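In what follows, structures are represented as structure tokens.
Since every read-out is calculated from the coordinates, none of them should be taken as a lab result. Just so it is clear, the structure is predicted and the values come from calculations on it, not from any experiment. Cβ atoms are built from the backbone, for glycine too; each structure is taken alone.
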Structure P
Amino acid sequence: MFKLYLMLYLSCFCLIAAAQSPYKISGQVLNEQGEPVNASSILIKENLRGTQTDTMGRFVIDKLKPREYTLIISALGYEKHFQCVDIRRQSVSNIRIHLKISAQNLKEVNVLGKQESHDNLIDLTRTPMPSTVITRKQIEMMGSRRLDEVLKEQTGLAIVNDIGSGARTVGLQLQGFDSGYTMIMIDGQPMTGRNSGNFDLSRITVANIERIEIIKGASSCLFGSEALAGVVNIVTRQNISQSQGLASLRYGSFNTLDATLEGETPFAKGKGSGYISGNYYRTDGFNANPYLSEGKTAPPYDSYTIQGRGRYTLSTMNALNITGRYAVRNSVNQTAYSTVPSRDMLVEKDLNASAILNTNFNNGLRLKTQYYLTRYATDQNITNLANSQVIPTNNFVQYLHRGELQASQTYWGSMVLTGGTGIQYETMNNNLYSGIKSQSTAFVYAQADWKLSDELGLTGGVRGEHHSRYGSSLNPSFGVKYQPVKPLTLKAAIATGFKTPDFRQLYLNFTNLAGGGYTVLGTDVFTAELQKLQDAGQIATVFANAAKVSTLKPERSVAYSAGFTLQITSAIKADVNGFYNDVRNFINTDQVASKKGGQQIFSYFNIDRAFLTGADVGLNFRVTKGFNISAGYQLLYAKDRGVIDSIKAGKGNYAQVYDPNTGQTRRSKVSDYFGLNNRSRHMANIKFTYEYEPKGITGTFRVNYRGKYGFQEANLANQFLDPYDTYVSSFFLFNASVQKKLMNNHFSIQLTADNILNYRDQLMPAQSGRTIMLGLNYRFFKQQ
């Protein structure tokens, strides 16, 4: 079946290529001194087709319809240029375009406007599902230091804790999905390293991030099984046209220090460019639990990150890109609950590297050939200081190798076809598993973005995968965008998602002695490990649902999305999007047995059907020049259909609820069921941003609200969140920042204040108290 997908994909590419238009536009981009401008972006306004100049500043865009076009030419350090070109009678060649030095080029280190990515031919902002882009300028104005700080303030995203799995399991929740369902990528490639399924975003510095691209909704058709909920793509510095550098230092609450050095330069007369960034970050951590007599709920740590990129133009057609990132995080946390002290030591090592060959043909065809490697390793030891016992921990090394070929071509001036094929091989060597585990996936995918008219556009895609254990799958997607009148844009999409069980859910054999002695068993080792515990006389009760533990099935979903964008006035814009995710074989954790000492044993099950539905609303209001107000709101319902069906039928595990007010057990009502744990019904945010360019002053004030959410059962267990269980109360967080630029934009000083009202809750161990930071930045560049 996989070979059939590949043949169909290649056949479509060849058939479409047969019909070509003979009209083209070519030319050269120069500066005011007549020197070529390398890596200039050339974009056609009418069909959004684009390219970049080579080392001699030359460009070609062919296969165009005969009509008049507007070219938008932009390059770092130069003013944006617009050029009208008429090819209704014949092609136009040898245009000479001269760019002017921008008076604002001192701003950076920040690329303004849309830039072509060297790492990924897929434009994430043009996928069928809703997308958001967070720019470097927005990140700088917020004064954020780590990736989790940026994302937790975005509509529809929440940073959550899985307390049962330890203080460090902090992950991203997107539209109600746990973090294991959102793919985290860096420059278009997946990152590894999850603790109990959660990808800890605090380990990633934002120092060299150019932008963050977010897709909300099933994206398996392009990115694979981990993208069942969506994608967060971290795009690092890419387009470099002049030598410059940055030194940054921040210090503040909890003895937090954040230091960054970065530099970039072109070389070999513009044929090559290089970028390198180093970051050091440390914090004493913080404590949100009043019952913790010693230690921190968010452990102290220090981390070192070095990241670099090199690009060299081999010929007028080929360019080589090399990227690399290496990070180390060290943490020692000595804690004491009551009279039981312990020391938790953790070392994390994170490596990402890629080699990419970009080939741009004169006919507009673009190819990307890439090899990517990521390695994530942990070395953790927890010691009971009362008896010096070393407690078994989660030590592992995970590798992911990925080879991929991408291609992109524009046809008839109105259709962009992007496709790719490749193979991914992943290994895990974990002390909690028996032996080294491995799995591989071969894949092929294609997406077409077709602008039928100025009002109507269609986007469709499909991905075929063959997993070494779970066989073949096919995941299509389709989206439509329609603009009946200029201020109103309607959009709708449907996409399928596919997620295979991870190593942890299959092979884990973990007993958390520091957290009460609970045990978690993967489904593949469950029967054998439970029998060992029974033979050792440790088991008190085996629950009836233990007989249902079996080989896990892949999770599948269908995601529906529909909404609109309305430009109410020239200063006010509204975005509304509704979503519905229907998930089958949803993987959930449940207790299956208990030990004689009262400790719990858990394993994993497929829930037949779950749904996550709601709506996102966004509003942007430009009050005056430089002053903006933006607000967002999400409504979310996340529930298990099996619970609802059981309550309605009055049978099964969920038919009864214990009322502690009466001391009686009564029949459950549908209204008793709040939903899945750790999901808020309501979340909202509002942001005030101000920029006064003549004085170099910027400021923000942000308010984030999260409604109450279920934490755990607090009375007679009925395995669903009822009104008498434990909830985290709704809360507000207030954040602010102000920045002043000095010395002709070379130097800046910034003051940030997060969680101004010092809100804390022991059920939210990763939520810090009031954090005040002072930041100093100095930019090195040649004055124009």
Structure Q
Amino acid sequence: MHALIFAVEEINSDPELLPNITLGFQVFDTCVTIEGAAYGTLSMLSGGKGITPNYHCHKESTLAGIIGDSGSTRSILMAQIFGLYRYPQVSYFATNPILSDRNLFPSFFRTIPSDEFQMKGLAQLVAYFGWSWVGLLANDNDYGQYGLRMAKQEILNTGACVAFTENILTGQPNRNAPHLVNVIKQSTAKVVVVITTEPDFVIVVEELLRQNVIGNIWIASEAWATSDLLSKERYQRVLLGTIGFAIHRGKMPKFSKYLNSLHLYNSLFDPFVKEFWEHTFSCKWPGQTDLSQWMVNTTTCTGKEQLDNLPIEEYHRVSLNVYTAVYAIAWSLHNLLYCETGFGPFHHGGCANISSFHPWHLLHYVKNVNFTTKDGSQIVFDAKGNPPVVYDIVNWQWSVPSSKCSTSCPSGYRKLIVPGKPICCHECARCPQGQISNQSDIDECQPCSWDTWPNLQHTKCLPRTTEFLSYEEPLGYSLAAITIFSSLIPLKIFGVFIHYKNTPIVRANNYIVSCLLLLSLFLCFLCSLGFIGYPQPEQCLLRQVAFGTVFALCISCILAKTITVVIAFNATKPGSRLRKWTGVKVSYCLITLCVFVQLFLCVLWMIYARPFPELDTDTKPGIIIVNCNEHSPTAFWCMLGYLGLLATISFIVAFLARRLPDSFNEAKFITFSMLAFLSVWVSFIPAYLSARGMYTVAMEVFAILSSSWAVVICIFVPKCYIVLFRPKMNSKEYLMGKGRGAQ
């Protein structure tokens, strides 16, 4: 009220603003009631001395505009009535967003931002501190309920969750405080947004104090964020953790001096000065009802207290809003006063008379007012009657605790929603294989690119390891060394056979086929090298073909030798028709036919399903396996199966011929060699199918070397032993059974 008086006196003393025009004022106290607001409104419309609906009974002065009220509910009532007459109404404290509706309230303005902006700001404040689990308390009036709905929606929009919403029942003496405190105590939410006013919330705070509920963070609306009463030491234990929005404060040094100049004896009949005195000096007048019922009084007012002994703040909040509202009306009147006829805003460029204007005349100028306050702030109303949005953030606390329904999910984890609970009540789950999260509280993890893989913590993607059977790997160079050494053995035996080619042992069972078998074994060993090293397109194309062909040649030679043994011994029987098949042509034809079938299979494979290099990222997590894709597993197993068929036939024939009479029957050695050969490759199948990465290739190389060594050892080692160490056994007589007695 004194801010209004001060502003009017300052304007009247300003020679440039409304010169020769004196502003007056009339104050009506609504006593914070709807009835008081209605009475004051109707009284002002009737001239200020009684109520006469639709009549203005006193013509001493023109009613320019109305400053007030402070409450949203009362302002709504007043604006509905004043709007009918288009009287400009400027509130300094009513924040309900519904007052921005120009259809319902065409002449309402305010110098405090709408709650629409405040609730968005409060939600952003909650999000800024990472609070995702909050409670809401609000008055059960227009101010509280509109704010509650908007705040809840804005908080949900930021991704946070609301633990509870409760109403402060302003119609009950205890404001429903016991119930509210129980809800707060039982909730795990440590942050509570409170949309209320000082006199309503202080009752709730008293109950919190009684039940010793401490440790919460209170998000304050502007109606109590700067409350002198609630900031007193008595309530610090409960409210120390308060942060919130406050009305923007501005510097008003002249107003502070004005307040210092007030004295009780100059205003004996002013009850507002007495109330101001009680608030300022924390005292109570004797024999008088405490006008501030929530004040905790400790002394008795004497009237001798000195205001100039107190440090009165030069910055003001609500007082500044009142001061600005008065100036908005004054500048609107000033613009109306200086309207030039012919250039005015009304019909035919007309202007209004400052002595006899209608409310809607001034309303036009209020809508378009634009001025700068003493502290340099620019004041202008938008199309909804709202001022520029500026808030102060006040902080009553020393630290900021956490308030979450669930603990934060660190990097490497994602939030897992729990069915039946709010989205903020989640569990933390490790990112799935191949995915990462490099931030906390991520809803979904991000997959790594095809050539990268998560680290152990699943917080970043690292380049994948490349795996193939390399010559630099211990396994690779070991197999390569064994392969080279092994390939020399058939060549050494081949040299022995050439040197002793005229001896009976070497000539037995077809010398040429034996030499061809040794060369094929040499190639069998060497084809293992095609499986070692970084797979190249040509290598992938030829390695299985080479393996299948040389092994087909090897087993065909063994089969030819076995059949030769059977034919030779059966041809010696009188009248046998097998004599004509005892030549070497049968062996050569059999070898050619068997190798041709394998070549035919391989050619079809190369034409219709060529093997190719492949980067396999699926078999082993985090590893790129560089291998040769056989393209057609059917072709591969047909090629391998054909080798098994030849080996099985050789084994059966050799097994049947093992007991034929001879001093050196090769069939029994072929039987053992084919038995070992088949055992190796039958064991290879499950091992090959279960192996992964370079071990798949290593298994095939091992099978090649093992089966080749089985043939070398079973067929050629006994012959070399006789040739080199038992030369007496390497004679025609021994072979014919005549030299056994000498042995």
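On mean projected area of the Cα convex hull in nm², for residues 29-172 alone, which of the structures labelled P, Q is highest? Walk me through the numbers on the way to the answer.
Numbers: P: 12.2; Q: 9.8.
Looking at the calculated values, the largest one is P.
Just checking, which of P, Q has the largest value of distance in nm of label points 7 Å out along Cα→Cβ at positions 93 and 669? Working shown, then result.
Values: P: 8.0; Q: 11.7.
Once distance in nm of label points 7 Å out along Cα→Cβ at positions 93 and 669 is tallied for P, Q, the winner is Q.
For distance in nm of label points 7 Å out along Cα→Cβ at positions 557 and 637, find whichever of P, Q sits highest and give me its label. Please report the intermediate quantities before stating the final value.
Values: P: 1.7; Q: 3.1.
Biggest value here belongs to Q.
Identify which of structures P, Q gives the largest calculated value of mean count of other Cβ atoms within 10 Å over residues 341-348.
Details: P: 18.4; Q: 10.4.
Going through P, Q one by one, mean count of other Cβ atoms within 10 Å over residues 341-348 peaks for structure P.
Using Kirkwood radius over Cα pairs in Å as the calculated read-out, with 35.8 as its value, let me know the right label among P, Q. Before the final figure, lay out the partial values.
Working: P: 28.1; Q: 35.8.
Derived from the structure labelled Q.
Of structures P, Q, which gives -14500 when helix-only ellipticity at 222 nm (-39500 (n - 2.57) for each DSSP H run of 4 or more, over all residues; to 500) is computed from the coordinates? Provide the component values of the computation, followed by the final result.
Values: P: -2000; Q: -14500.
Computing helix-only ellipticity at 222 nm (-39500 (n - 2.57) for each DSSP H run of 4 or more, over all residues; to 500) on every structure in P, Q gives -14500 only for Q.
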